[in-house]
Structure P
Amino acid sequence: MKYWRVINIGLQNTLVYRVNFLFRAGFGLVPLMATIYLWRAIYASNPTQDHVAGYTLAAMTSYYLLSTVVDALTAVAEDDWQIAADIKDGNISQFLLKPIDFLAYRLCLFAAGRVVYALVALVPVALFILVQRRYFVGPAGASLLGWFLVSLVLTALLQFFMSFTMALLAFWVMEVSTFIFILYAFEYLAGGHLFPLDILPPTVGRLLALTPFPYQLYFPVSIYLGRVQGAALWQGLAVQLGWVIALYGLARWAWSRGLRHYSAVGG
């Protein structure tokens with residue numbers, strides 16, 4: 001019950017910024033549009049070849065449109081900055097005296113923020129997809145759509161636990177912004193935001209598959225497009241779940257170690 005109340009408070013607080021979310025989502029479509037027109041130019045430059053790494057123009061366009069949807073539903077906004085600020089300002093002391101788990105508390109706020117942002121951001125995104133409907137493909141199958149939704153939940157948890165753990169560096173360092181920006185850079189480059197990862201050389205793709213980054217965006221989009229099926233689907237979901245569990249454990253461990261340092265400094 002107490003965490004449902006946290007979600008309710010998070011929804012009310014986040015709704016204050018709904019106009020900001022709308023403008024942020026709207027302006028975020030500008031680079032998306034540029035990317036789509038760039039790929040159209042690439043396909044048009046070689047009309048005899050209608051595939052790039054197995055992607056038709058419609059599939060490639062759908063990849064970027066779906067990336068925007070996945071990002072709106074799962075990406076961490078400012079949670080890591082807020083967690084780091086709470087640690088530096090000593091605001092976490094109140095959670096040490098109350099029967100409430102800080103990680104669960106922040107996870108509830110993250111979920112509430114994603115719900116509000118998604119509802120607002122998906123308005124301009126849906127309109128953009130409507131305009132681009134000629135190039136937007138549906139899910140490869142009903143079952144794949146279901147596993148796509150499951151993967152979305154795992155992606156959101158993966159994003160949150162990774163950012164939560166990174167923010168806990170505030171227990172040991174004065175400024176965590178450098179670490180957060182480095183993490184963002186890896187997520188952007190190795191997560192599939194710039195381009196589908198399977199257009200890279202196979203060796204690079206296999207190396208990236210050993211990291212959690214492809215499972216933050218590329219993997220769920222690939223499920224929707226039907227590029228991951230059968231044994232590869234089950235293996236990918238197992239690896240994604242494994243990363244979620246591993247990062248959850250790492251977050252718990254870092255929180256426990258950080259509290260020792262926090263108590264020593266504060267005591």
Structure Q
Amino acid sequence: MNYAVKVHDIKKNFKKSGKIIKALKGVSFEIERGEIYGLLGPNGSGKSTLIRLMSTLLYPDCGKIEIFDHDVLKEEKIVKRMINRVSVEASFFMKLSAIENLRYACGIYGFPFGKSKERILRMLEQVGIPKSRFNDPLENFSRGMQQKVAISRAFLTSPILMLLDEPTTGLDPKAKREVQSMVKDVVREHDATILLTTHDMEEAEKLCDRISIIHHGKIVAEGIPVKLKEEYSAKTLEDVFLEVIGVKIEEADENE
């Protein structure tokens with residue numbers, strides 16, 4: 001099997017107010033190349049901690065993560081060239097335009113702007129940013145438009161693994177649909193693999209080839225959405241979550 005990601009027995013603890021918080025308690029899963037893999041769970045379940053571990057921003061206390069057969073601890077520089085990440089709150093120079101922000105990103109990665117300009121313009125068009133807005137300050141963009149620019153910026157480096165951490169949280173329904181459609185298009189056109197964290201069950205069902213449900217730092221269910229619904233005699237992933245966890249995801253959010 002051609003795996004893009006292998007996560008084996010990952011454990012991660014944090015100290016808070018003198019107490020040990022067990023964020024991840026031996027998490028294991030694998031993602032096949034070209035998949036959109038969903039990691040579903042309430043706030044505080046460990047989703048974002050896993051994203052930070054995979055993107056080398058944190059180190060595990062125990063276990064191993066491999067990105068295209070490269071160990072994230074031992075081969076950090078190689079892994080960083082393979083991945084990019086979009087979080088729920090993207091950081092920008094808000095006074096600068098979309099083009100200026102992407103131009104700056106190209107400079108960080110060592111891409112000459114002259115050679116990257118065409119790619120920048122194409123990426124902005126691809127995610128549905130009107131040409132008339134290319135030079136407007138990002139502070140004048142809606143959250144949905146800012147998130148589209150963030151995803152464009154992430155794909156400028158042609159990552160083969162994209163880590164999308166709650167990319168549509170807080171977006172209005174129209175912007176959410178547009179971003180979801182764009183994610184599908186980008187995967188197809190760039191031959192990328194995606195790990196998507198979300199607590200939006202409808203989004204996961206729409207986008208993901210396979211999913212895992214994570215709760216209190218543990219994987220409690222995994223599979224193809226349609227198969228999980230069959231296994232739990234459920235009509236929706238929301239119903240699957242209710243069967244596995246015992247409460248709706250909104251209630252689980254409140255209890256975290």
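Where a number appears in this text, it was derived from the coordinates with a stated rule and is not lab data. None of these values were measured; they are calculated from a predicted model. Cβ atoms are built from the backbone, for glycine too; each structure is taken alone.
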Problem set entry | Structure with the greatest value (metric Cα Rg over 2.2 N^0.38 Å, for residues 28-91 alone, set P, Q) | P
Seminar exercise, completed: Taking mean count of other Cβ atoms within 10 Å over residues 116-123 for each of P, Q, the highest value is that of structure P
For this session: Output the label of whichever structure in P, Q has the greatest value of distance in nm of label points 7 Å out along Cα→Cβ at positions 84 and 108.
Result: P
Seminar exercise, completed: Output -24500 (helix-only ellipticity at 222 nm (-39500 (n - 2.57) for each DSSP H run of 4 or more, over all residues; to 500), calculated) maps, among P, Q, to structure P
Seminar exercise, completed: One of P, Q was used to calculate semi-axes √(5λ) of the Cα gyration tensor in Å, yielding 36, 21, 17; that structure is P
Problem set entry | Structure responsible for 19.4, with mean count of other Cβ atoms within 10 Å over residues 156-163 calculated and labels P, Q on offer | Q
